[in-house]
Structure P
């Protein structure tokens, strides 16, 4: 079947349940819940798990890709945004500080 791949979830059902209970962020809970649904076979496919959570299949596949690359740590890591770049150049800021 095209697009179907197996993922080995190393954590036990009990461990995933514990992580779900302890996780504070909603996005973290969703990501752990995907693992739990697949581990317990409540969702047989990634598409089913995505539908159960109201997420797009591609989003869930991205999460599972992160899990495959670095486990729970990578799955739950947050991307740090640098924000909007400064409008005042550094040389101008330094000149203003000298005044």
Structure Q
């Protein structure tokens, strides 16, 4: 058994919960065990992506000692569209 952190970051704060784990546990199992969904009911395995140290993995990923589970919030804007709008605004300013 070992401990690892389950992390969910919001724009102004982050929730970090230490949870007991063992090799072979999945992210889904540990997120459930951590109770973080009760604190943040907006977390949905069908919508939120997860990762280990900024590397996206699937909910059934089997954790290893030293991992940190990160739950990512859904994007609110398409990055391509944001870049396109910025480029158009910059072009308009130059004209």
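Every read-out reported here was derived from the displayed coordinates using simple, explicitly stated rules and does not represent laboratory data. What you see is a predicted model; the values in this text were computed from it and never measured.
Which structure, out of P, Q, was helix-only ellipticity at 222 nm (-39500 (n - 2.57) for each DSSP H run of 4 or more, over all residues; to 500) calculated from, if the result is -19000? Before the final figure, lay out the partial values.
Working: P: -19000; Q: -8500.
It traces back to P.
One of P, Q was used to compute Cα Rg over 2.2 N^0.38 Å, and the result was 1.59. Which label is that? Write down the numbers at each step before the final one.
Numbers: P: 1.59; Q: 1.40.
Considering all the candidates, the number was obtained from P.
Upon calculation of relative contact order in percent (Cα under 8 Å, 6 or more apart) from the atomic coordinates, which of the structures P, Q produces 30? Please list the in-between numbers first.
Details: P: 18; Q: 30.
Computing relative contact order in percent (Cα under 8 Å, 6 or more apart) on every structure in P, Q gives 30 only for Q.
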